[in-house]
1. P, Q, R: which one has helix-only ellipticity at 222 nm (-39500 (n - 2.57) for each DSSP H run of 4 or more, over all residues; to 500), as calculated, at -25500?
2. Using Kirkwood radius over Cα pairs in Å for the comparison, can you identify which of P, Q, R gives the largest number?
3. A value of 17 was computed for relative contact order in percent (Cα under 8 Å, 6 or more apart); which of P, Q, R is the source structure?
Structure P
Amino acid sequence: MSQIAIVTSPVAALGRFVLFLLQEMGRLALFFLEGLVYIFYFPFQFFKIAEQVYFIGMKSVFVICLTGAFTGMVLGLQGYYTLVKFGSEGMLGPAVGLTLIRELGPVLAAIMVTARAGSAMAAEIGIMRISEQIDALNTMNINPVRFLFSPRLAGALISLPLLTAIFDVVGIFGGYLTGSLMLGISPGIYFSHMVEAVVMTDINGGFVKSVVFAGVVATITCYQGYYTHLRAEGFGAKGVGLATTSAVVFASVMILITDYVITSFML
C-alpha cells in the first residue's frame, strides 16, 4: 500500500494543481466580466472613473516619458551600430519607430503602469478586504465589484492607450536624439523613412495591444487584492504583501504572454 501511495502522490498533487488553476482562471474570468458589465450600469460612475484616469494615467506620465526617452535612445544607439554594418544606417528611423509602435511601446508602458499603479490598486483593495470594508459594502447592499473594480478597469482602458501613445512619441524623439544629434544621421532621412515605413496597421496593432494589456493589468491586480483573504500562504498584512507581489509578477508575465499571442495573430 505504501508503494501505491508513493506512486499516486505526484499524480494527486498534479491533479490538485490543475483543479486549483482551473478554479482560479474561472474566478478571474467571471471577475473581469462582472466588472466590465458594471461599467455600463446606470448611474454611471463618471467621477470615480475620472479619479482613476488621473491616478492611473496622469500620475504615470512622468515615468512613461522617462522610460520612453531612454528606451528610444538605447534603440537609436543599438540600431545604428547594427545597421551601419550593412550600410543601412538611413533606416534607423523605421527601425526605431516600428519597434516602439508595434512592440516595446505597449509592453513597456503596461509594465510601468503595473509597477506604479497596479501594485497600489492591489494593496489598496487588499487592505480593504482584510479590514472588512468590502464586507461592510456587502452589508450595505453595495456591490463591491462595481464600486471598487469597475472604475479602475475603465480608468485603465482609457489611460493605457494614451500612455502608450506618449511612450511611442517620446521614444521616437529619443531615437532622434541619439541617431541624428549624436551620430549624425540626417533628421530628414530619419523621419521621412519612418513616415514611409509606418502604416496605420502598425499603429492600430499597438493600440489593440494596449487595450488588452489594460484589461490584463487592471483585472489581475484588482483580483489579487480582492481575494487576499483566500490566500493560503498568509493573512493580514503578510497576505496583502504577498497579494501585491503576486499581482505585479503575474500581470507582468501575462503581458508578455498576451503580447506573443496577439502578435502571432496579427502577423
Structure Q
Amino acid sequence: MKRSFKGIFGKAQEKPLYEPPRDIRSLDECNFYHTTDIPGVGTAEGQWDLRDGVDEYLGGFDFTGKRVLEIGPATGFLTFEMEKTAREVVAVELPMDRNFWNAVPYESLGLARGKNQGWTDVEKQFHEHIDRMRNGFWFCHKHFNSSARVYHGSAEELPESLGEFDVVLLASILLHSRSPVAILESCARLVSGSVIITELFHPHLGEGPVCSLVPTADNRAWDTWWGFTPRFFTQFLEVLGFTEHRVSFHKQLADNDPLDMFSVVSSRPENE
C-alpha cells in the first residue's frame, strides 16, 4: 500500500503507507514515556510505570487474534504488550507539522503564530523530546522482535487504505487533541468491534457527558486541552454505533505518584 506525495521536482510519487523502521542502536538516543523492561537490555525508566496495572489500563480487553489500531504509541510499551496476543498492531503517529500538531495556541508562549511561521523555542524543545521518544519506540521494536507497523498522518483523517480493525486503543491521547470527537469519528469508520479509551479521572466533573477545557491564561497548559468524564465518551460512541459499554476505574503510577484513571470499552452490538 502506498500514498502519493510531491517529490523534489513537484511530481507525484508513491510513498509507502507505513514508516520504515529507524535503526536506533543505543539508549542514549532515546527518551521513554513508559518504563519498559527491554529484552536483552534491561529496564528503561519512563514517566509512567504501567507494568503492574497494564491489564486495567487496557480495560481488561482480550486482544487475542485481534487486528489493533493504536493512536499515539509513544515508546510502544502498550504496543508490544498488545502484540503478545494480537494478530497485528498498527500504530498512528502525527507528523511533526503545524497542519497536524495540537499545541494550545498560547499567545504568551508564541504558539498563536500562523502555520507559515517558524517553530518557537517551546516547540523545538518538545519536538526534540518527541523525536527521541520515537527513537525509543524503534529501539524497543527491534529488541522485542516486533512486527507492529507505524503510519504517520492525522488521526482525524485516517485513510481507508489502513484497512479494517477489530479494536482501536486511545490511551491518554485525547486530552492532548484539539478535536477528540473528530478522532473518534475517524477511528469508528475503520473499527468493526470495540473502542478502548483510557484517560485521567476527574471526579469533580460529575457524572454527565462533560468535556472540560483545561488551559487558562495563567496555567500555560499548552500540551493539554481537556478533562473528560466517562459518560462523555459513552454518549458520543453511542452516536457512532458503539452501544455496549464497560467502564472501570484504576490507579496508575506517573512519576511514582498514583493517579486516578478510567477506562471505557465500548463495542458495537455482539462484537466485543
Structure R
Amino acid sequence: MFTDTITKEITKIEGKNSQRINDIIALEKRIRIAVNGSEVMSLYCTPIMVKELVVGIFMTEGIIQGSWCADRINIKYEEDVVVDIPADGKVTTDDAVITSGCIGGITFPKRLKIQRATDNYSIDAQKLCNLFRVFQDASTLYKSTGCVHSAAISDGEEILCLAEDIGRHNAVDKIIGYALLEGISFDNKIMLASGRLSSEIVAKCAKWQIPIVASRTSPTSLAVEIAESANVTVAGFVRGRRLNVYTAPQRIINPQD
C-alpha cells in the first residue's frame, strides 16, 4: 500500500543563502478503475482512502446501473493503483465531464438527481468558524506538503472524518464514500472544504442533501445557482471569526441578528 508522501532532497534558497535539505512532497498516483475487469475510467489522486474515493464517485455519479457490492472491490497497489469492481449492472460513462480546476475530478451532470432540502438544521456562525479552525488544524498532509486539498464531514460538534487529496473533488468524494461505507447519515451534517466551491462539488453535496457546505474560499456562480435550487447553505471565506453566507442563510445563526 502506498503512503501519502515521499521525501526528496531539494535546494532551499533564502536571499543569498542556499542549502540542501530534505523536503516532504505529496504523492500523486494514477488510479485505474475497472468493472468486471474492463477499465472504465482513470484519474490522478493521493493514493490513500482509495476505496472511499471509488465508492464516493460511483455512488454519487450512478456509474453502475444495477447491483454491486463495495465489500468486493479489489485494490492492487502497483505502479498505478488498479481497482476492479465486480458488478451485475450496466456501466455507462458516455456523458462524463472532466471537472474544473487542478487535478479535475469526473462528474456526470445529467445523472445527479437533486431534490430540494427541507431540513430545519442550523448552527451558530461562530461555532461554525471554530469548527473550521479544528478542520484546518487537522489537515496534517497539507501542513507537511502545502499542496493538497482537504474535506471533512461534521455533525456540528466534531469532525467525523477528514480526507486529503491533490484534487478538491477527490477529497469530497472520499468523504462521501466514507460516510456511505460507515453508514453515516448525511442529515444535519456539514461538509467542510479547503478549496473553491465549484458547481460539481456543490452538486455532489446537494445530491446527498448535505445541508451546509463551507469553505475558506468562494463559490462559483453556478455553484450558487445549484445551492439555491437545492436549498443548500453555502458559506464561503470562513476565516477567523467571519464568513459569507451565499445561499439559504436560515441555517447560519448570528446572535446579533
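Coordinate-derived values only; no laboratory data. None of the values given here were measured: they were computed from a predicted structure.
1. Details: P: -25500; Q: -5500; R: -7500.
Considering all the candidates, the number was obtained from P.
2. Numbers: P: 20.4; Q: 19.5; R: 19.0.
Largest one: structure P.
3. On the way: P: 31; Q: 20; R: 17.
The read-out was computed on structure R.
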